[in-house]
Every structure is written in structure tokens, then in C-alpha cells.
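Participant: Dropping the structures in below, format is C-alpha cells.
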Structure I
Amino acid sequence: MNTLLSSHIDGLAFTFNPKCPVTEKQIILNCQNLVSANQGIIVKNGRRYALTFCIPLLSKPTFGLNSHLYVQVSSKYRSFMRIEFKGLPYTRKMWFEVSQWLSQIMPNRQYYEIISKVKLTKVHWALDLKKDIKDLSFNFSKSRKSGVFSNSSGLPETFYFGGKESALQLCIYNKKVQMPSYPHEGSVTRVEFRFKKLNHNLIDLMSIEKFPNEAKRIEFFDAAELRSLGFSYEEVDYITRYSIKPYLQRRDRVERRRVMMKLDTIKIDLLENMNWKLLWQEAAQDVQFMFRKLRATEKVIKKCEAVNKLISTD
């Protein structure tokens, strides 16, 4: 049974360095005009940037979140401009609204040229599964660090694989605890791949193969079957509380192989052999929707400019 509820981008940020004083001045001026003219925009105190503000999105969000653009402009020590998309996932209507706001920030008629060169700095890819986190145990191959946060009752609630400063950190948690209003009646486990230290253009988001290739490293196991494999009650309790990764790390290479051979018998495929690349493309397609609209807009502008040239020459 396929347990997948949703595959979407849950965190996204990019930076831009124009390396042109004229373009930088124009962006700063556009942002100042935008802030002074729109009462809905909230100005924040930013230590590292000269101007920091939030632009609320008026379109109805997917999960009823406070969706907005977090914009930071003009820094001597960091990228000239940073924009983060808060309250994801967005609907296509919201992505179109985003494109309208960004077109007011970028210099006139340079929007698509600039937006196609911005660099990704953060991507969070989320998979929501119709499964109770208590029924699962996890492993993330090649990951050296792992951690767990427990609730007030001492039960594990959030599992981490990879450090905070790692290029990829996997976070698995009970989504219904974090968001009681989630639009699904049963249990929901969120599997979230948090990518950082990226060097990709935003416009290439959908075709980046690194994300689905790294996601394949996750393994799911049926926690209810651990006792049937000969694990003691203490071992089952340890694996349930801290996941399989730290249990394996406490054993030598030969013992790890033996344990993994046993665990393979209770491994479960929650996604029913779904193609990871297709899952990623499904998650990124709504973001790319913004660029499809932009391409169409650029074509219209170029056609208008060509017509105006013909008229002026006549």
C-alpha cells in the first residue's frame, strides 16, 4: 500500500550577487519604494543587511500557514540579496503572486535575466507518509551523526541524521504534533531532507539529480517485528528510542553486517518502488511554474520591443 500523502518543497532560499553597482542601486531603490508604498509590508531589524522586510502573500495557502517572502538586501559581508520563501508549500496561484512581487524588486526588464542566475542556498524537500512514527524504525546510510528529541513523556518524537552544518540533514518527525491542523485524519510522519551549501541555479531546480539520489539512502523498517529477529527487550527499546543508526555504530564491522542482514527481512517500502526522480520533479514542479510564466512574459516583452522598433523606423 502506497503511504505517500504529499511530496513538496517545504523550505527554499536563494541569494543574488549582481556585481554591478547600477543594478545594486536600482534594487535597493526598488525595495525602499516598495516598503514605503505598501502598508502590508513589515520591516524587520536585520543585523547583517541594510534592509530586511517581509511581504505577506494574500493568496490562500495550502496548510493555512503564515506565508510570506523574507527579503534581505545590501550587505557588505554576505551576498548582496537573500530571499527566503516562508510558509511553504505554495499553490500555483501563490507562486504567480511571488513572481509579481519579485518583478517589482528587480530592475525593470531585467527580471528574468536576474532570476535565472540566482543561487540556491537552502532546499527542504518533504515527504508526508500515512504512517505512525511509532511503527517505524529508520536508517540513513553514510550518515555519521544522529540524534533524537523526545516529548515530555520520554517518547521519541523527532529523529535527526546528519549535523546542523552538514550539506544534508534528514529530519523525521510526527507532523500531526507539529501541525494539528494538517488536513489528514490519521497519523502523518514527515520525512524532510534539508539540503544546504548548494551551488545550483534556481531555474535548474527541477533537473537537479543530487536531491533524489541522496534521498535514496533512507531505509524504513517495521518496528513491531524487531523482537521476532532475536533482539532483546533492551535492544528493541534502544532502537525504538534512538533509531538503528546509533545501534549499528556501537558495533564492529562484522557485527554491523550481520545485524543489517537480519534487518533486511523486515525492511518495508513505504513508497512502493516509486521513482525518486519523479517524486522530486513532482515536488519542484510548482516552483518551476513561476518560471514558465516568466518565460511567457519575456517573450511578450521582446515582441512588443520588436514591434516598437518597426514602428519607429517607419
Structure II
Amino acid sequence: MKIDIQKVTTLNESKKASKRDMYDQLQSLQDEYDRENPVPTMPETLGLTKLEVVSKTDEEIESQAKEELRPEVDEKIADKKASVEREISKIEDEKIANEKNSDAHISAIEEDADEDKKEARLNAVDKGVANSSIPDSVSEEIDTLKDMDVQAEIDKLTIKQETLDAEIDTYQEELDKALDNYEIRYAQEVQNHIDKLKAQLKDTNDKIIKYNNEIDKKESAYQAERAKFQEQQKQLKAEQEAYEAEHGYSGYKKDNYERRYTVALSYYDDLPKATALEELERDESLKQYLGLYYDRLRYYLMMKK
């Protein structure tokens, strides 16, 4: 007898589809039952979140302290520099003014000397001694006096400028000293701030540890309560199963499982007896779906002709 491979394949595929359909219906009835009869449960944990202890190295704390304090110090330094630079700028302007005034005085001295020499030559002409040595002698005397006045003006300017340079040096020394003091105070304040940050960090972590310990206590108490609850549920389930094994299902549960039985029977009843029993024996998951009705289905199939 020739076997129609295509027909056999088609029948096997149809059988698989029918079985999938059976399980889809059984799962739908299981979902319906679970919605109507939710199992009392307790979450695995309270779901409380622990806080992480803040960890910082000494280098990180020092860096934080410096970063927090440095802007204020830099601002003071900038203000001090600006103040000193303004004063020095005023002095530099005064020095420039002194030089201009001195140059003007020297120019005036030289102009006066030139005028005096012109006047001396005219006088010599008037007196008829223009060709004598007198005009030259007078001119030399005027130049000598001019040079003395110019040198006096230069010496006067030098004294003024040196005095102003000394003031600039004083301001610069004052600035250098102020900057040094700022840095010294900054170093002291950084150390004080480091101690403060370490104390704050310790206080924060002490609070975190205390909080985490409280969570551990609550979680431990909850787990003890949950274990007790689970044991009670386990005992209630065993009692219910024992009762149902003796008296059967009742109410909605009975109705739901009878519909499951009808779905399973519809599939297995269409199979040859031997095939149905063989599949049933292999189908462990069906026991979960049918409960007490599994043995009923098995007995039905065994009694089937």
C-alpha cells in the first residue's frame, strides 16, 4: 500500500493546529479564573531603596575646598591689583606732566638766554664795543647761567621723579605683600574648609548608614512576615486541595474546570484511543490545566471503545 506523504503531513499539521487551539482555549480559561480568583500574594521585597555612602578621597576633598574658596580670593586679588594699578597710573601721569613742565621750563630758559645774548650784542653796538671781546664774554656768562638754570631744572625734575618712583615702589611692595597675605590666608581657609567638608561628609554618611540600617530592619521584619504568610497560604492550599480531592470543585471553579474538560475532551476524543492515551500520558502541562478533571479525562479515554 502506497502512503500519501502529503496527506499524512497535512493531517499532522492539522493535528498540531488543533492542539495549539486547545491550549489557547485552556490558557484563556486559566486567565479568566485567575482574574476572578486572584491568589493572595506579598511582593518579594518592600522595594525600599538604600542610599549609597558618599566616598571621597582626601585629594578630592582638598580639590573641592580649593575650588569653592578660590573665586573669592581671586576676586580680592583682582580688586587689589586694580586699585594699585590705578594709583600707579596716576603717578605715571604725574611723571609725564613733570617732564612736560620741565621741558617747557628748560625751553623758556634757553629762549631767555638767547634774548639776553641778542640784547647784549645790541648794547655792545650802541656802546661801540661790538668788535671787542666784551660781547663774547657776556655771551659766555649768559650761557653759563643758562646751563646752571637748566641743570637746576633737571635736578629738580630728577628729585620729583625719584620721589614718585619711590611711591610706585611702595605701592608695588604693598601689592606684593597683600598678595602674599591673601595666599597665606587662602591656605589657612582651605585647611579649615577641608576639616569642615570632612565633618559634613562624616555626618552625611552616618545618616545614610543609619537610614540603610533602618531599611535592613524593616526588610528583615517584612521577610519574616512574608515567610509566615507564604506558609499560611501553603497550608490553606493543601487543605483546599485535600477537601477538593474528597468533595470535588464547587461554584465558579467547578464551572471553569468543566469548561476546560470540555475543551480537552473535544481534542482527545477525535484521536484514536491508543494515540489519545499516549499523548495524554506525555502531556504533563495538561494536568495543571485540568486539575481533578485530568483523571476523569484519562478514565474516559480508557473506557472508550
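Participant: Thinking only about relative contact order in percent (Cα under 8 Å, 6 or more apart), which of I, II has the largest value?
Facilitator: II
Participant: Let me ask another. Looking just at distance in nm of label points 7 Å out along Cα→Cβ at positions 57 and 113, which of the labels I, II belongs to the structure with the highest value?
Facilitator: On the way: I: 2.8; II: 7.6.
Structure II gives the largest value of distance in nm of label points 7 Å out along Cα→Cβ at positions 57 and 113 among I, II.
Participant: If you don't mind, there's one more thing I want to ask. State the single structure among I, II that was used to calculate helix-only ellipticity at 222 nm (-39500 (n - 2.57) for each DSSP H run of 4 or more, over all residues; to 500), giving -11000. Can you show the working numbers first?
Facilitator: Details: I: -11000; II: -31500.
Derived from I, not from the others.
Participant: Using distance in nm of label points 7 Å out along Cα→Cβ at positions 137 and 153 as the calculated read-out, with 2.1 as its value, let me know the right label among I, II.
Facilitator: Answer for the origin of the read-out: I.
Participant: Now, a different point. Suppose distance in nm of label points 7 Å out along Cα→Cβ at positions 121 and 185 works out to 4.4; of I, II, which structure was it derived from? Before the final figure, lay out the partial values.
Facilitator: Numbers: I: 4.4; II: 6.9.
Label of the source structure: I.
Participant: I have 33.0 for Kirkwood radius over Cα pairs in Å, calculated from one of the structures I, II. Which structure is it?
Facilitator: II
Rule-based calculations on the coordinates, nothing more; no lab input. If you're wondering where the values come from, they're calculated on a predicted model, not measured in any experiment. Cβ atoms are built from the backbone, for glycine too; each structure is taken alone.
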